[in-house]
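These are the structures, in structure tokens.
Read-outs: derived from the displayed coordinates by stated rules, not from any lab. A quick note: this is a predicted structure, and the numbers were derived from the prediction, not measured. Cβ atoms are built from the backbone, for glycine too; each structure is taken alone.
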Structure 1
Amino acid sequence: MNLTPVWISIQLATVTVVVLLALGTPLAWWLAVTRSRWRVPIDALVALPLVLPPTVLGFYLLTLLGPQGPIGGPWFKVTGQTLTFSFSGLVIASVIYSLPFVVQPLRDAFRAVGEGPMEAAATLGARPLDAFFTVACPLAGRGFLTAVVLGFAHTLGEFGAVLMVGGSIPGETRVVAIAIYEHVETLEYGAAHTLSAGLLVFSFLVLFVVYALNRRSRPGVTG
């Protein structure tokens, strides 16, 4: 069985999680501490992929990233390559589609840290940025682990959005979920079963780890 789709999915999930941590960490911190009136609409915008059908998201991304789109057009003029039907396009789609699975656990973890540790660090002379990296981030460690695990797993199982943006180009954009769909279409149930069973086991282990971590983090819970 060709395992190239598995490797592409792992690459995609890894890159997506790294990008989401870089972009999502400051966003999650802002959502956790801000009192701005923009917090609620931005919170809702971050959560939108949770309720928006993947095909709807994929359609608008296809429009934006296409050669005639406001993002894909300038990119094509500069690079001579399209964002749609490319690995780069898959990364953009995955970052947007998996955004809440990384930002929300981080936001909740930062809120749980509270203002006390940061105020204590400030009284000891720590600058805000230093206190963020040396106090807030370590205390929110479980949130980071949950965000990484959920973001990786969710990206690994994507179908609708990545199909519309990336298509099914062997060796470039054909990820596991699309490979399963195509195996079923061609009645290759054995290959579809192998890939599906692998995703099923992986998804269960992900949820098991997340629930175990959350259970341990509750006060008074032991063993």
Structure 2
Amino acid sequence: MEQMSIMSLITDASLPVQLIMLLLAIFSIVSWGIIISKYLSLAKAKRETNKFNAQYHSTSNITNLYSAVSGVERSTTAQMFYAGLSEYNRLSKTGIRNKADITTNIERSLTATIEEELSGYESRLSTLATFGSVSPYIGLLGTVWGIMHAFIGLGNGGQATLASVAPGIAEALIATAIGLFVAIPAYMGYNKFTADISTLEKKMNKFGDEFLNSISRHLASSNSSQDM
């Protein structure tokens, strides 16, 4: 009896099952591409967020910090700081002095920056979720088709032995295994990245509150100076 192997089961499978396996292989390649790119981008975002937050809390000169981040690539809280202070400078140049108007406009700028940053990090996560959801069912479809094909062949052959039906059932089950191989990393990646983005969002919202409080204190002290 010829020894069975995983590769032989794949190559000897029926054409529909092979096409399903090919589709799942494409899903796997795309999934791992997304997983690797998201892992690298979010790891970089977390490092840069912690680095800038430390700079912001330790600096004694906001103007120098603004100049430092103006000429470099920015993300997360650094981009929020740049956008918020740019909006403050723009409003100051137009002669707007009302504290409520200034803080409202800066808050809108910070909110828009948060949404834009998170949108970039959340992109393609829906693809991971889709692959994680549908891959087991696609693999199951290949399994059902393969088992049907095996039993049809068994009925036509007229000899019901384990040796005759085992290869067909084994090659069919390979499709389910491949489907799970695609789904499990996709689901794990989706859950991890969703949690990372949620943590990043909390840090950005916290920074936004701190920045608005700082602007409010500055405006309050400026108004007090003008009244004296």
Structure 3
Amino acid sequence: MSSFGIFISIISALMIGAMSPGPSFVVVSRIAISRSHFDGLAAALGMGIGGVTFAILALAGLTALLSQFEWLYLVLKIAGGAYLVYIAFAIWKGASQPLALSDGDLAGRSMPARSFTTAMLTQLSNPKTIVVYASIFAALLPKAVPVELLLALPVGVFLVEAGWYAIVALAFSARQPRKVYIAAKAWIDRAAGAVMAGLGLRLILSGLGSR
């Protein structure tokens, strides 16, 4: 198979993975719907940077290190799960607080830097992601990887992750979803917090259960 064919196969597999619901989807959709479409796009950028980081680490062979030192992988899983639980607590705690609206707009206060950081850390909080990347790379990459493919993959990963979450951000930052969110903010935030906490606890328990 040509380098281009391999690239398309890998990107297609990663795209399916990116579209699967998870903590990243919860964070980006909530940021977009409660702040602004610009914040949502900043969060999508953070997801893209996080994905590229994992892709580069997978290509560099970090997964071999994690498999050799199992305790390190467990520590990363527990720490990542703890971060998701922390985010869940923050969402739940702020559920009853009214959304600060700007004049003549349904958008909340814009904090793109914070949105970017939150999204990137959420992406990086799940070390299972690097295993997914490494598994796809191991299954589809040839033993001798062409240089152009090594250079193209991080770019492709960024486009997949940032592109998908940009779509999510734009969809949820539309006027009608915002109206729904404002009308039921407390319930929606508590549901999002519960989902995030569940994902974090599952990550922690999987780490503890692997000991």
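One table, with the values for the structure above:
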| read-out | value |
| --- | --- |
| Source structure (of 1, 2, 3) for helix-only ellipticity at 222 nm (-39500 (n - 2.57) for each DSSP H run of 4 or more, over all residues; to 500), computed value -27000 | 3 |
| If FRET efficiency 1/(1 + (r/R0)^6) of positions 113 and 177 (r between Cβ atoms, R0 = 35 Å, to 0.05) is computed and equals 0.20, the structure in 1, 2, 3 | 2 |
| Computed 33 for relative contact order in percent (Cα under 8 Å, 6 or more apart) - originating structure among 1, 2, 3 | 2 |
| Comparison of 1, 2, 3 - label where distance in nm of label points 7 Å out along Cα→Cβ at positions 97 and 145 is highest | 2 |
| Among 1, 2, 3, which structure scores highest (criterion: distance in nm of label points 7 Å out along Cα→Cβ at positions 73 and 185) | 3 |
| Entry that produces 19.8, 66 once Rg and Dmax of the Cα atoms in Å is calculated, selected from 1, 2, 3 | 1 |
